[in-house]
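Read-outs: derived from the displayed coordinates by stated rules, not from any lab. Computed from a predicted model, the values in this text were never measured in an experiment. Cβ atoms are built from the backbone, for glycine too; each structure is taken alone.
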Structure I
Amino acid sequence: MSYIEVSYPKRRGEEFYKMLKEQLELYTGGERDQTAVLANASSVLAQAFPEANWVGFYLVDAGELRLGPFQGRPAVTRIGYGLGVCGSAWKRCEAIVVDEVECFEGHIACDCNTHSEIVVPLKSDGEIWCVMDMDSVIPSHFTEEDRAGLEGCLDRLLRR
């Protein structure tokens, strides 16, 4: 299957997230290999969010988060429980939207150009098995609508 370019609505609302869910299903649905699913999901997300300078996944592994498939510059490979935005979202068991990463205590800087971030934990059988992390060079880029939209798209599609 070859990639077909889609034009997402400029406003990230209901229509945007409906299209994103369809694209995620198209490129991940039916695949059982976790790496393949997360690799294609990170690519779909990067296409949908062109303002994002990094998007990817960290997988829970032996009490820490281990870098998984992503789009963007090289990143930290391991993050401890409760550390940074990703580790905090894992510890809190909830998505976190950060308007300005420099104001988030304990932020782990991978790209000095990043201003805002959103992290969404993914659960399987009630347990967090990975987190989706997305960064943007634009301050206050992610909203609560993005949090809800991404939770709805990712929770149903990316289960192990």
Structure II
Amino acid sequence: MAFNLVLVHPQIPNNTGAIGRLCVNAGASLHIIKPIAFDIDEKAVRRAGLDYWDKLDLHVWESLDEFFEKNEITNNAHFATTKTDRPYFETDFKDGDFIFFGSETAGIPEEVLNKYKDKNITIPMTKEGRSLNLAISTGIILYDAIRQTFDSFEV
């Protein structure tokens, strides 16, 4: 089993391509929740993902409602946001967990964050920063999840 990165309404194709490449190298699945601000076949996505895109375990969902209907989300999910004080390294990741990231401008919808408030996590930053690039954020958190579960990681 592997981790599941969930991008809610991504807006920048280069970020999504880089995250796809990250997923292939980390053995993770990528779930993309529509609406998407670009065509998933767009050249920028493929360029950022290089030749990894065809190796990606990609799932595209029409809406958050469809995603939640088809995937049981209990204590197996983590929601990355700047709207919490709980650092990602204080959570326990388990193989197969879903790690959610919101769009580059809006983040994860407030109603989702509120529903899973105890599963919200953040990347600590100085007060001068507002947020990190989405692709960088996914890499930081995904590789800590792998670090925590490394015994089951297939190299």
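Quick look at the values:
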read-out	value
Comparison of I, II - label where distance in nm of label points 7 Å out along Cα→Cβ at positions 7 and 79 is highest	I
Parent structure of the calculated result 28, given that relative contact order in percent (Cα under 8 Å, 6 or more apart) is the read-out and I, II the choices	II
